[in-house]
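J.: Next up: some structures, all given as structure tokens.
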Structure 1
Amino acid sequence: MIGNRTTSRTADGRRVPGTWRHAFIRNGDYFLTDLFIYADGLIDCWGLVTLEEFERKLRTGWVATELPDGAWASAHDLAAWRFSEPHTSLTPELLLAEVRDTIDQLNGRPDSTGRCLAAVDAFLAEPTEENRVIARAAYYAIPETQRHYALGDMDRKDRPLQVLVTGPGGELESSPGETVDQEEYDEAVAYFGDRERSRAERLARVPADGPATPTAPAIHVYERYPLKPSDDPGTPALRNDYPAPVLVGGDTYPSVAHAYWALSTSDATARAAARDADRAFAARDAAAGAPRREGWEQARTAVMAALLRAKYTQHPALARVLLDTGDATLVYDDHDSGHWGDNGGRGRNWTGRLLELVRSELRAGQAGIGPFA
């Protein structure tokens, strides 16, 4: 159900991921709107409610699953119409089950499909009638609208799953009067055997150019204000305001932050004041009131990349700190800028991303790959 429809809200300074689906709200007439579902179990149906409250909204028809013929409906600022012979497959029970599944998915927990497939694995490992009954119950616990997708097989749909949990001689509930013969049952068992082997091969397969995701935990480069260098600086050395002089274009700047702010302005006096400031935030203040260089907004990311390369090539000890982060995602805080900082998931984290790029270039240089030094 989640698909690519991702959203979030902020609660207590924390990002809560979510998704949405279309639904009708009945408030006199019927309104086509978005139903927002969040990982903490709250649902926005014209107001945040708990799962229990949402169920009451369903039972009372506030979130509508029945659409009466002749009723008025509208999509705000888009259109209005009257229902004529409406049809919906939703019921309160079905929509509630889909929402519960979505909350499980948002939290990385097995949803009803995951629980069913786990029960099927248990049955195949020990094919007793008791385990088949458990697997069958788990299959029918999947919302009816989602069963076709349980195996991710758009050719066979969920037919092998139905056959397996029904068993030889059993009647398929989806096809009254149709019984499972031994041949089809054996084919279903073989299907799951092939599926398991394919899954194992897929999990063991490493892409030709390496894994797609980091193997190391993410590292948060918290906002700090270092005043002087340290023999063992740790991740604060990755901050742009860490006191590590950089030589750029014939000028030496006390830190990357000093250089960035000095280069950002077209005013020579402000540029010199930013370069000579005693602290990084003073460099920012010196440049902030002066005019920016033409095209700065489009060029600033390239400038920062060059400054970070200068910092870590000119300071081998700091390069070691960066290299020691392995392949971790670097999450950089910058409360002054949503461009440079991650800022609780609300920023673009460009500094973190550029640090990862420079780290990769340093690795390439160590391996003698490319022109990187």
Structure 2
Amino acid sequence: MTAVDTAFQEITQAQLLPRMIRLGDNLYGASFSLMKLVPARHILLKAVERGDLGPDTEIVETTSGTFGLALAMQAALLGRRLTLVSDPVLDANLRRRLLDLGTRIEMCEQPAPVGGYQEARLRRLAEVRAENPDTFCPEQYTNPDNPASYAIVAEHMAATVGPVDCVIGPVGSGGSMCGTVGALRSARPGVAAVGVDTHRSVLFGHDDGSRALRGLGNSLMPANLDHTVFDEVHWCTVGEAYAATRRLHREHALFQGPTSGAAYLVGRWWAARNPDARCVVMLPDEGYRYQETVYDDTWLAARGLRPDVLPQAPAEVTDPTVPATAWSRFAWRRRAFEDATGRSRPRRAVEAGALR
């Protein structure tokens, strides 16, 4: 093992697994510094093992969030070049950090008519790959190594808190929830899975629209999302996610981002409703990117949002294809997308290799 390989292993492993923190009588938080390090590390290691990522191969990916940061950290440790295709939602602080890690950033300034910025980014990614024949794309939405990477998280949960009865977590690429729950169910098939989405995300039946809560949900359907994993699904608004993020900070001193807040809102409710179940809520990343937004009362007030107002319970919905105006819940019951929604799975999905 080379010095670079050793650094890659040791530095990453020091930050990889979540802190397991008790948030209530039967609720634990899996608090990650950066959850996307889990799939980024695993995907790149597997690519090296297979020979897909050689010493001169450039890593390329589309992202506007923390998966890009995780790849940038891993690429720097591996000594590989990295190009990320992103869009204007990439915040200035994250952009500076990516650039300091040596990342090249390709910006898509305009959304595609269908699929929004994610579609535009995928098309630019295909162009970047066509320009350089020696590239490797982690393809987080389609690569089965993404969900497979979370087996170590499931093992860590069980070893730390004991048998887990329910996992509550945000859904984006599908990797973290499908992978963690799938691994836990290999020993305990009854483990419940509660997915947390946001309104106007296509993942669980809403039409694609302007998702204000980034980092949660998706505008395209990821191949890695296995709908049959989920027992129920919740949708949260921006204001609810932000207020829950602040409550998580005030009550537990956990400084997390808004996807963690959305998951916490659902997790504390679910755990209270099921007092005999040992529950774990996934808290994906820390709040440093949001100090001037979610953690700024003036910024919130200018947008009509309050950090101290939260609903007590979700509204029950019977049709997952009709977005509500507030926190809502649907009993998914481990059904396929078509069976739960009465619709075909969206044709414009991110399928494996579709834009390679």
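J.: Taking Cα Rg over 2.2 N^0.38 Å, for residues 21-148 alone for each of 1, 2, which is largest?
T.: Going through 1, 2 one by one, Cα Rg over 2.2 N^0.38 Å, for residues 21-148 alone peaks for structure 1.
J.: Given a value of 19.3, 56 for Rg and Dmax of the Cα atoms in Å, point me to the structure among 1, 2 it was derived from.
T.: Derived from 2, not from the others.
J.: Still on this structure, please answer the following. When relative contact order in percent (Cα under 8 Å, 6 or more apart) is computed for each of 1, 2, which one produces 18?
T.: Derived from 2, not from the others.
J.: When you work out distance in nm of label points 7 Å out along Cα→Cβ at positions 53 and 205 for each of the structures 1, 2, which one comes out largest?
T.: Between 1, 2, the highest calculated value is found for 1.
Rule-based calculations on the coordinates, nothing more; no lab input. These numbers come from a predicted model, not from an experiment. Cβ atoms are built from the backbone, for glycine too; each structure is taken alone.
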